[in-house]
1. Given structures P, Q, R, which gives the highest value for relative contact order in percent (Cα under 8 Å, 6 or more apart)?
2. For mean count of other Cβ atoms within 10 Å over residues 34-41, which of P, Q, R scores largest?
3. Given that Rg and Dmax of the Cα atoms in Å, for residues 74-153 alone, derived from a single structure, equals 13.9, 42, which label among P, Q, R identifies that structure?
4. Taking helix-only ellipticity at 222 nm (-39500 (n - 2.57) for each DSSP H run of 4 or more, over all residues; to 500) from the coordinates of each of P, Q, R, which one would give -14000?
5. Taking mean count of other Cβ atoms within 10 Å over residues 210-217 as the criterion, which structure among P, Q, R has the greatest value?
6. Comparing P, Q, R, where is distance in nm of label points 7 Å out along Cα→Cβ at positions 106 and 242 highest?
7. If you rank structures P, Q, R by volume of the Cα convex hull per residue in Å³, for residues 170-225 alone, which sits at the top with the largest value?
Structure P
Amino acid sequence: MSSWVLVTGGATRLGREIALAFAKAGWSLICHYRNSEGEARKLCDEALALGVQAHPLYAELESEQSCDELFKRTLELSGENLCSIVNNASLFIADNAHDFQESQALQQLNVNLMAPMRFGKWFYEAVANRQASKASKLPQLPEKHSPSIIHILDQKVFNLNPDYFSYTVSKLALERIVALQAQSFGPHIRVNAVSPGLIYQSGPQNLDNFKIASKANLMGAPIEPAQVAQSALFLAQNPCITGNTIKVDNGQHLVPSARDIMFVADKLSSK
């Protein structure tokens, strides 16, 4: 039986890269989506062609009920073989400290922070129960992969600027729970994170702006999404790592910026 992974926001962009990396490594897949049903089904077809099982599941993640429904359905499909959750789904809304809208801030906190916290709690309960059940039976072969949670962060949490205020707050909190969950969930579950730099156009950013911004790092080169995905897979498959964050950003977090990189790139392109 193959190990299973739940990738939230797995249908497009980085989530797709992560889901395919796991599928190519022999993991079966639950691809969560919200607005990208067609892309999620296409991705699952690609995973099936690789010889693993794959299912697309819809959820909006903004409430405990929607998260609970997704997690229960995930367990139904994967049985006792769910071995990793990659919390990739994210809301990214432009605001700042003096004009944020409370409803939008709460939306981002629910999706970017509360959903990963909920999944962590329920995953811990499921893993602890199944390990206790196995311990009471005859000795069995160990699980192929030790259970793990991987949070997808953002280099902004290590290189603060005030733009995208509510989003940044949610990701800062998510970065802090890496260590707290690792301490709380060991030895049953490992908890780690991947922190990518800018890898896709986002928000109002145009292509010219993106080309400049994507090279505003120590290596002067765009970040390969596939390398970010491979880092998530590495954390899922290395049983000796917990409580750590891998920064996959070509050193972007070491290049201080007073504004979001998109606005800095605008200034550079106007010169």
Structure Q
Amino acid sequence: MEEKIYLSGYISVYTAIIAGNRNIIKVLIDRERFDKVIKSKYHFPEKKQYSLLKKQCDRLHIPTSFVKADAYKDAFTGESGGIAAEVGGRLYSTVDELLDLEKPFLCAIDGIEDPYNFGQVLRSFYASGVDGVVVPKRNFFNAASVVTRASAGASELLSVAVTDDMEVFCNKAKEKGITLVATAAEKGAKDLFKTEFSRPLCVFLGGERRGISKKLMELCDMTVEISYPRNSAMSLSASSAAAVVAFEIGRKLN
């Protein structure tokens, strides 16, 4: 039986449709809000959203239902804007598919626990040009609505592969000639802003609490750290650090 998940909000729903990484079972539209928007002399951005959504649903033969939002409380969560979708589980790339890309810029996540932070990190990865992301077996997408909204839909567009053994992934990547780069404020770490990078490579980012595991650190070819202009005992959040690292490396690769 197919897993059923609700995505909430126009961006999440529309992006999931165009990405094609999920089965879109049906789109739900809050009838009361729809009527109010359509009859209004204003609300032009929302009217456009409804038009674009209808066009994609018609193109892909996705059923659309006008419903009372309070009858679908699990679907219309947060600031949904009166748009939600019932979808199947996320389809993933395989590790081998990512490793077989031509000179890829990959990122791997180790130790990020919170789905909101996970979504924010994926948003930065997508915007900075990362070709694919490797994540541990834990299914972050069980909280798909949170992840998709936090990533502004980027989580649906990115190629994501799941591995149950990150060390095996590292060894496979090294066999493919992919440079492994760890990010950590460790002794001997190179300054991110003074280091040159070249494809193919995979950058590892860890969570705020425990960072990257010691074994993965040992498998990486180099470690880089973000140098702070101001002396501070406070490090950046995982999502902020991911943005800095991904954009700086992406800038040097392109």
Structure R
Amino acid sequence: MQVTEIVMFNSPNAVYVKPDENLKKGTRVVVENNGLEVGAVKGVKEVDDGVELSEIVRICTKEDNIAHCENCRYARALLPEIKKEAEKLGLDMKVGFISTNLDRSKITVNYTADERVDFRELIKILGAKYKARIEMRQIGNRDESKVVGAIGVCGRVTCCKLYLNDFDKVSIKMAKNQNIALNPTRINGMCGRLLCCLKYEDEFYEEMQKKMPKMGSKVTTPDGVGAVSNLDFLREKVTVTFTNEDSTEVKTYDLANIKKGK
């Protein structure tokens, strides 16, 4: 079915509402999402039937935008305080970011953890301290990066912060297909997980892997038989090393000008 997708500012997850042609991309709206929260219209999207729909309460007013900005500052101020409370209790968790709904009646603590955490005592302490309902939301490292934002290795704002709502599966095989050194600093994003952008060109590299010869394999060139020493997928070029008894020569050829095997 067709829905309108709303990107929520305080959550890594988008919500969906009934399509409305009057809702233009970028329009800020107040959505009923277990409390009033602010988001922005992303556009129309096809989803499976049965997806839960939220409700738009109103288009954001000037007062809503001011309240949202104040809430963001309030949530940032709460972060070190809540981290300290979790540390006092010895909880094995990392508090990623804090968010609140529009009237601050609910405070959401977004955290990452490797194992189940008993945070009942923490909820009691925070509820009494801030006079609000406390919701604990376990998120992944990518979700945290999506909300908080970061600068990627490319020098730009991370894709997850800019536009990604769904995280496709990324595998180490994708890095191998692209001949990228399997060094964590090269293939991991700011979230510590494999770079999402490895997925973007994987289809191209999968296809080129079928066309290109294997590294180290023997190929026939216009100058004779040699061993493949480098592959340039983007330019479709193959570097071949010729080894004789008394010399070594390296030449680069277009893929169309070589044949696999002797």
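A short reminder: the numbers here are calculations on the coordinates, not readings from a lab. Because the structure is a prediction, the values reported are computed rather than measured. Cβ atoms are built from the backbone, for glycine too; each structure is taken alone.
1. When relative contact order in percent (Cα under 8 Å, 6 or more apart) is computed for each of P, Q, R, structure Q gives the biggest number.
2. Details: P: 16.6; Q: 11.8; R: 19.1.
The structure with the largest value is R.
3. On the way: P: 17.5, 61; Q: 13.9, 42; R: 12.6, 42.
It traces back to Q.
4. Values: P: -14000; Q: -11000; R: -8000.
Source structure: P.
5. On the way: P: 18.8; Q: 15.6; R: 12.5.
Top value of mean count of other Cβ atoms within 10 Å over residues 210-217 goes to structure P.
6. Details: P: 3.5; Q: 1.7; R: 7.2.
Of structures P, Q, R, the maximum of distance in nm of label points 7 Å out along Cα→Cβ at positions 106 and 242 occurs in R.
7. Numbers: P: 115; Q: 78; R: 93.
Largest value of volume of the Cα convex hull per residue in Å³, for residues 170-225 alone: P.
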